[in-house]
Structure 1
Amino acid sequence: MKKKVLEMLICPRCLPEEHDLDPHMEMEEKGDILEGLLSCAHCGREYPIQNGIAFLDPNSPHKTETAPSKYEEAPVLSSYMWSHYGDLLREENVSTAYSDWNDLMGPLSGVAIDAGSAVGRFTFELAQKCDFAIGIDNSLSFIRTARELMLTGEKEIRLKQEGHVTRKTTVTLPESWKISNTEFLIADAQRLPFKSGSFSSLASLNLVDKVPKPIKHLEEMNRVAKPEHAQFLFSDPFSWSEEVTDPENWLGGTLEGDHSGNGVENVMDILSGRKNGLRPRWNIEKNGHVWWKIRTHRNHFELIRSCFVKANR
């Protein structure tokens with residue numbers, strides 16, 4: 001983890017109180033903390049840094065100690081790498097989702113956050129338009145891969161062809177991309193380990209229907225956003241699932257309750273302060289949809305309509 005991130009960090013377990021984390025560095029190299037510990041003097045919680053990865057999810061300091069998630073499996077990693085970087089591989093059937101999302105974000109000085117960054121494509125895109133970009137995810141496999149791309153600019157992957165047959169290829173980031181101004185952390189999108197007002201550019205792509213408390217995620221993104229001169233890109237297919245959270249927590253897709261009906265309309269109401277009272281309010285600049293695609297194998301793809309809201313203040 002880059003040392004420059006330290007000044008932004010707080011203990012996510014202590015929220016809504018914001019307490020700084022004390023660094024205990026055991027090994028560092030060229031401004032990158034490779035091994036160490038971040039501790040909270042207030043609650044006593046310790047967050048390890050291992051192989052350059054900071055584990056700042058208060059529910060799981062060591063992701064490998066928890067029950068395996070599908071997002072830690074090699075085939076899922078391969079699918080997400082294709083989805084994020086298939087255009088760089090000049091693969092057939094890729095979508096233009098990341099370039100479409102990127103076109104919605106303007107250049108803006110300051111720090112950017114990509115919540116649910118997965119293997120990092122949009123974090124790298126944000127890094128071209130801001131001073132520094134941080135991607136967070138709770139998948140160790142995704143964050144490890146994104147950091148490898150950050151450090152080396154390339155990553156070898158195996159794309160599933162059929163059954164046990166795979167095809168080896170290498171994702172190589174364009175030389176023109178700025179990638180040294182990025183960082184990737186393991187964190188919970190509902191309890192962000194950052195001080196209030198830290199970010200001028202924010203993105204939450206295909207994430208809100210995958211967290212137990214969707215409204216908490218939006219509140220956290222609002223908390224860490226600068227009160228003015230900030231932009232926020234939200235996009236989601238609203239694939240609500242009772243396996244993830246109870247319908248009472250959904251932000252759409254129900255017949256009754258505060259957030260019944262249409263998910264994207266509810267999100268616009270929440271951001272603009274009409275529902276849930278987010279303050280400061282966001283101004284809705286644009287909304288629409290992009291087509292996002294993920295590949296399982298060469299004969300199987302999933303096409304997803306992700307509805308976006310671009311807001312600023």
Structure 2
Amino acid sequence: MKRDKGGEENLERSDEWLHRPVMLGEVVDALRPAPGRVYFDGTVGLGGHSEALLERGGRVMGRDRDASALETARARLARFGDAFCAERGDFGGLGEYGEGIFDGVLLDLGVGSHQLDDATRGFSFRFDAPLDMRFDPSAGESAAEWLRGATEEAIVRVLREYGEEPRAKRIARAIVSWRRKGGALTTVGLASVVEAACGGRHGARIHPATRTFQAIRISVNDEMGALRRALGASARALKPGGRLAVITFHSLEDRAVKGFMREASREFEDTPEWPNSVPNPGRTFVMVNRKALVPSPEECEANPRARSAKLRVAERLGGAA
């Protein structure tokens with residue numbers, strides 16, 4: 001994302017500040033914003049989803065690890081006054097807000113377009129940049145720092161677990177060899193090493209390094225850990241009848257969300273050892289949609305990055321919001 005000095009007036013430059021929140025209509029329908037309702041936006045980004053909730057009378061408490069994105073969102077949403085409050089941090093801290101606080105919780109997972117399009121952040125190999133990949137560049141190890149110290153076994157584990165990469169061993173071996181020879185730890189350098197290890201593109205629809213970049217980014221930012229913490233805290237943070245809405249962008253995230261919602265909404269426990277089913281004592285949600293919602297063809301055409309999105313929604317038991 002290109003940024004100029006100057007402040008709020010730059011928000012009017014739509015070519016630089018274009019932000020298309022994914023599945024906006026579906027999110028609004030799911031969360032049912034109305035005056036007096038309070039929402040948690042766990043990934044504020046540039047503020048698109050928060051804006052829609054605020055415009056319908058809701059109040060939003062948001063979080064984001066990206067200071068630059070928060071600055072943009074605060075300027076964009078300043079007209080709503082204290083109805084919008086955002087702080088720096090990850091959505092894994094949802095449980096810190098207390099019990100029965102929110103009418104809706106939104107988690108829009110993955111990396112934002114403003115981050116992918118920033119040539120200095122190291123999220124994309126479309127630009128030759130240092131390998132950073134942190135949502136919060138001031139915290140933790142960068143991707144380059146992690147790669148310098150990681151063992152071959154650790155790299156294999158990350159590529160398999162977070163990238164579901166079938167060629168993890170071959171790629172990890174190539175990375176370690178590249179590192180040993182003093183190869184430059186840049187986005188293009190890493191992408192080239194992975195491509196060579198995989199034997200080139202051979203007409204593949206996606207670049208061979210895509211899964212590797214995804215895996216390292218997820219590991220560096222502890223994305224799955226933050227997701228597990230937020231899901232675990234969601235029932236307590238929601239009011240009875242409040243809704244949890246999660247947008248995922250790859251199968252790893254989606255399986256975690258789907259598994260959580262199914263388990264938390266399962267009405268009965270049934271095992272072969274028991275003669276009869278018994279009520280599930282851990283049931284806290286009911287599924288709003290049995291199947292994940294996906295973007296419309298029109299949205300996918302207008303915003304190709306929405307194509308892999310899935311929205312799952314569950315409602316907290318105990319009453320109507």
Structure 3
Amino acid sequence: MQRFVSQDLMPNSALYLLTIFIWGTSWYVIKLQLGEVAPQVSVFYRFVIAALTLLIYCLIRRKSLHYRLIDHARFAFIGLFLFNLNYISIYFASFHLTTGLISVIFSCVQIFNMVIGYLVLRDRITGMMLVGALTGILGIGLVFSPEINQLDWSSASIRGVGLALLGTLCAAIGMISSARFQRQQYPVLQTNAWGMAWGALWMGVYIWITGIEFSFEYSAKYIGGLFWLSIFSTVFGFGCFLTLVGRIGAARSSYAMVIFPIVALALSTLFEEYQWTTVASIGLILAIAGNVIILLDKQHVIAEKAAVG
């Protein structure tokens with residue numbers, strides 16, 4: 001099976017670290033996108049650019065883009081959940097909650113992936129995985145504990161939490177679907193290309209139905225951010241992550257979702273004057289420890305290699 005990121009050229013550890021770095025930077029860049037252009041329109045631009053980039057790349061590399069209607073139904077399903085509903089929910093949640101708190105909620109994708117992966121793919125859940133995931137989520141919770149403590153649980157806050165959880169669930173459904181299709185020999189490159197194209201189409205239909213105005217901001221900040229989010233965060237980020245999902249399973253791969261808020265926090269320290277506390281430092285150590293626990297779960301690695309093979 002051909003994949004966007006070659007296994008010979010990109011080991012799992014590199015894919016893992018790249019996913020964490022690329023998506024960890026996305027939160028800060030997304031913040032730079034907020035302004036004149038409606039978030040839904042910015043997301044539409046992002047996936048149009050990403051989809052066209054991948055489709056053109058496929059044509060240049062002479063990779064087949066011809067698929068049956070049933071295949072496109074599967075691509076449309078991934079596009080709806082992973083490249084549309086996920087983003088709509090998270091962007092709307094950002095109107096009610098801080099970015100840091102949304103990051104904490106989104107880290108629950110690890111748990112969603114474990115459960116859905118077990119139900120759909122029969123991926124095994126080991127004791128070490130549960131300990132590692134809970135340790136990591138506890139660590140992230142401690143890092144962002146000031147924002148959690150400031151949550152007033154008003155109707156707006158509850159709505160924001162609900163939207164963030166919905167977006168997280170949609171992302172998990174999309175990830176597990178991608179893993180299932182990879183096990184059915186669907187290549188990551190073409191799956192992402194058509195999935196993002198369908199995601200852009202879904203978003204375009206949503207914008208048209210809701211009557212949101214199409215606009216564009218001709219500034220270096222907006223255009224540069226759009227380029228980073230489209231090419232690096234979307235094309236390379238999803239390419240790395242979904243390749244990793246196909247290799248080692250959704251549950252272990254998705255721990256990157258727990259770690260990347262740490263990268264976002266580091267950028268916040270550099271550019272937004274975030275102040276570290278003792279509690280936050282302990283949280284960082286726990287998050288890293290949870291990561292190590294899951295990566296060292298050799299029993300689960302053997303089980304998932306058998307499932308993939």
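Highest-scoring entry among 1, 2, 3, by distance in nm of label points 7 Å out along Cα→Cβ at positions 131 and 155, is 3.
If helix-only ellipticity at 222 nm (-39500 (n - 2.57) for each DSSP H run of 4 or more, over all residues; to 500) is computed to be -24000, which of 1, 2, 3 is the source? Answer by label: 3.
Computed from the coordinates by the stated procedures, all read-outs in this text should not be read as laboratory data. Keep in mind the model is a prediction, meaning the values are calculated, not measured. Cβ atoms are built from the backbone, for glycine too; each structure is taken alone.
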